[in-house]
Structure P
Amino acid sequence: MTLLALGINYTTAPVSIRERLAFPAEILSDAVQDLWQQQPISEAVILSTCNRTEIYCTTHNDDITPVINWISHNRQLSHTEFQPYLYAHTDNAFIRHIFRVASGLESMVLGEPQILGQMKTAYQIALTAGTLGKDLGKLFQHTFSTAKKVRTDTAIGSSSVSVAFAAVQLSKQIFDNLNEQTAVLIGAGETIELTARHLHQNGISRIIIANRTYDKAHTLAEQFNGYAIALSELPLHIAEADIIVSSTASQLPILGKGLVESAIKKRKHKPIFMVDLAVPRDIEPEVATLNDVFLYTVDDLQNIIQDNLNSRRQAAEQAEEIIDANVDHFLAWMKAQTVQSTIVDYRKQATLLQQESLNKALSALKNGTPPEDALQQLAHTLTNKLIHTPCSQLRKASENERHDLIAAARELFQLKNTQ
């Protein structure tokens, strides 16, 4: 049995290839079942995200051709279109790879946690589809526990590495409890959406989204139980804001010093945390001179992110040590399974020999052989059958000068030196 991983990711393939090899969620169950039915595959899981597509399977050998042929047929691509971008890992390398992927060490954003959830989804789909067996099933359980230990025992996920997440983390340093705060978000693009998501997950009391196009603001606000306003209404709501995050494509500042100063007076000098993620800037730099205003620009956050990335890289070194240990643990489990199957096969063989000898003895008794003679014959026959193959193999080992096998046999059968 061979463990095999075959895939592409953001480092090996451009997005034009990744999107053609991706498996949409609605077809993933059918796809993994179809893969599982191919020879010589015995177990199968498919992980498909925007940054990677990976096929995990157990096969009877390490030939990757059947999997490549299946990908070509299923995704309707010629081999030459995708094969140059593929990587393959088997056995030990596969185990290490899947542990690193689940722990976020292979991610575009080092240590990001989403990949673990995506891997659990892939596992669950395969489990429901009936394409998981003992080996891959156990490997995934080891994978999940390894990733959990990496997150628990290292700081790989504790530092923010996106401007949106960094902004929210900073706001939590200024306000003890976000469930009493109001956030005004200016813009409706990807960065503002991510900021809204992080704020919502951290229990923000109220979100107001302002945008030039009201419909876009309304669509985004609905996702987070927020309130949408047109950009022209913004001056009426600044005083409500404990947190302001802005990210638009405006060529001129949207918030000036005078407007913010007026809002501070209305707030009776309650502090405002402001983050300007736009280039050119949405908030006049002079706003930073006002008392009770904490203004950060995208450059300020980039410095924080870089420090945090350095922290994650140090944590990644610790994570590698955890992964090394867990690879050894899983390999030990696999070796134990090999021993167990050998024991089972040996017992079956011995039971078969026992039954054959017993049948002969019972037949002899029916034919009138005295019981004592039948028992003697049974013991003699069974002993000869049990020792015949080991003795034959030991003679061959001696002829071939396999002294290691002879020594192993003496240890295995606990033989004492009778000479």
Structure Q
Amino acid sequence: MTLIAYGINHATAPIEIREKISFGVDAMPDALHELKHQNGVHEAAILSTCNRTEIYCNIDQENNLNPVDWLHNFHGMKPGLLKPFLYKHPDLNAVRHLLRVASGLDSMILGEPQVLGQMKDAYQKAVSAGSIGHQLNRLFQHSFHVAKEVRSNTSIGNHPVSVAFAAVRLAQQIFGDLDKQTALLIGAGETIELATKHLYEKGLRRMIIANRTLERSQRLANEYSVFAIQIGDIPKHLAEADIVISSTASPLPILGKGAVESAIKQRKHKPIFMVDIAVPRDIEVEVGDMDDVYLYSVDDLKDMVQENLRNRQEAAVQAEKIVDSQAKEFMLWLNSLDAVSTIRALRGHAEKIQQEVIQAAVQKLQQGADPETVLQDTARNLTNKLIHSPSANLRNASSQNRDDLLKAAEELYGLDILQQHDHKEH
């Protein structure tokens, strides 16, 4: 069996490709069920965020159809379309990759903590779908442990940077002081929560939080004393917003060109700064062509991200060492599983011989045989039966010049052949 991790991310594919293969919340259970029942797939989990779509599998390569083909088929894409953007990691590299992702080492913003929460969510969805077994369960738990170790033992998380932070920093560069601006934040997930927090810390107090249900956005509204609305009410309030930051899981755009044109007219062409962090995108691409709108996508934040990376590079070197060590440790455990069935069979074989020898000894004792003689015979019989088959196989190995098997026996039983020869000579 082989562990594999494959997919695309912000470094290998533009947003136009990433949004084609993202998995929405509603689609995830069916996707996991379908993937788990592909030929040769024993376990599966899917991580789908604005910056990556990755699939982790435990597969039997001999019977497995190409799992990349499944990804194309599920999204109705032509075979091979993803090939220029795709990466695929087997075994140790798959483990190392997953640990790097969990630790924030593979993120657009180095060391960002959000992806760990997203991985935990992906794990829970796979557990709920019944697509995770012993090996992937152990791997995900190991990745959570390693991510915690990286944060505890390095300074990679000491500088608060995220896509939300980068968006707010960009707004600050455009407007200067933010205390006189009004922001509309669409969504109520972790990214919007971070954006709200950063805007508040920068002095912006007039914020409108929009979500499909008031319950989710109301918590943020209460915490920061801002106004909560439903997404359907956005057109009524869009003209008030100088800053719009959107990050939802909607499969279709929430803001179209018509709604933005109407808002711009009401604002008498006062510009709006918009950041669309969502994948698929929340704001129609055509909105970016308007004269009085400054629209940025998640990919446009890369330059801002690069500036923040410098503070984390040294910590990342330490983190990579932790990941490498822990990836090897996991593979030692994984490889040890190959011996489990052999050890179980060996123990069963020895216990069967043990029972046979004990039964024979008990019968002799019941017939009145001398206990000391029975004990000596039992020990000798047990030894002979245990080493009979290995001895025969070793003699055959010797006649066939199978030195590898002889050496393996010496190592397995801790035999010091040289010392035995020396003892015989004396």
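Each reported figure results from applying straightforward, stated rules to the coordinates on display, with no laboratory input. What you see is a predicted model; the values in this text were computed from it and never measured. Cβ atoms are built from the backbone, for glycine too; each structure is taken alone.
For distance in nm of label points 7 Å out along Cα→Cβ at positions 100 and 396, which of P, Q scores largest? Present the calculation step by step, with values, prior to reporting the outcome.
On the way: P: 4.1; Q: 4.7.
When distance in nm of label points 7 Å out along Cα→Cβ at positions 100 and 396 is calculated for P, Q, structure Q comes out on top.
For semi-axes √(5λ) of the Cα gyration tensor in Å, the calculated result is 68, 23, 20, so let me know which of P, Q that is. The value was obtained from structure P.
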